[in-house]
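Structures are listed in the sections that come next.
Any read-out appearing in this document is the output of simple, stated calculations on the displayed coordinates, not a laboratory observation. The model shown is predicted, which means the values in this text are computed figures rather than measured ones. Cβ atoms are built from the backbone, for glycine too; each structure is taken alone.
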Structure 1
């Protein structure tokens, strides 16, 4: 589990390898990751956009940008939290993800919140540090 707090927003990520959706013989590895976003600040905020940088074990980078997360742009009042689960496939048994969320305050000001880097490692392969 990795977490980070920026601008009063804490992001915690827990990755999970999905054995039932992976096929190592076909170089197909799948992870789910659960994210919890907590508003520890004093202002209401809305998650507008996401950016992910996904790097596989060979160093190949895939960037993902888009509105919201899992089809939503949640609004968080002070003290509220939002949780969701998503996933990513890789062609290697390990990788790393890192990213940012663009948040907006009620007055229209935006700021970026870092999504802490987290390692994706298949339990069936020799562990590597990402």
Structure 2
């Protein structure tokens, strides 16, 4: 389980740094979110709380921790995918070398984290599975 916890921490850090980068690029405009930076910051309060709470739940070996671990991994895969779509459409945001490296690292860690999450607790995806 310690490998999964480290993957969770690494992915959380990568995603949170990406969100700092997102504020720089004014990501709310890409997603056409109302309220500008203020709303963008407000929606991150529960997201950061959920990430930290999920780590505690994972450390305590609770199903909620595995569920949030999987959700975090899926969010990372989504972040990479949506930004590649934006880039393919000609958007100029997130094209600095560090922005791109962050997105690639998020994808790689997210895939590995998703696998470790399901491997560690198959019930997170298959609730009726008595595999553990």
Structure 3
């Protein structure tokens, strides 16, 4: 775990950044807003600013396992496939049914390409089966 910084000014900046990431999580149901990345960033910023908030986020019933899995070696293949499907379906539906402007469709397509690339560029963690005995 990262140690909390000593400077009150820097600690305040990290705290504000962590809170902004949490606020961004409230919008993560929208296409293009990454849930995992914001949770990872919030955990990082809280580790540098507040032990209490860092402990809260890493022990959160939803975000905690996501952060723990990422810290233990990356994303599983299943997580990557699920994220890719979510990105493609949400942005694809938006481009087909909600947006008339061709330029905006192109921008969404490029954002989707970047998001899929980002997911697949993260380390892949293999699930290990516990040995009997």
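The table that follows gives values for the structure above.
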read-out: Distance in nm of label points 7 Å out along Cα→Cβ at positions 23 and 111 from the coordinates reads 1.9; which among 1, 2, 3; value: 3
read-out: Parent structure of the calculated result -21500, given that helix-only ellipticity at 222 nm (-39500 (n - 2.57) for each DSSP H run of 4 or more, over all residues; to 500) is the read-out and 1, 2, 3 the choices; value: 3
read-out: Of the structures 1, 2, 3, the one that 20.9 was derived from, the read-out being mean count of other Cβ atoms within 10 Å over residues 63-70; value: 2
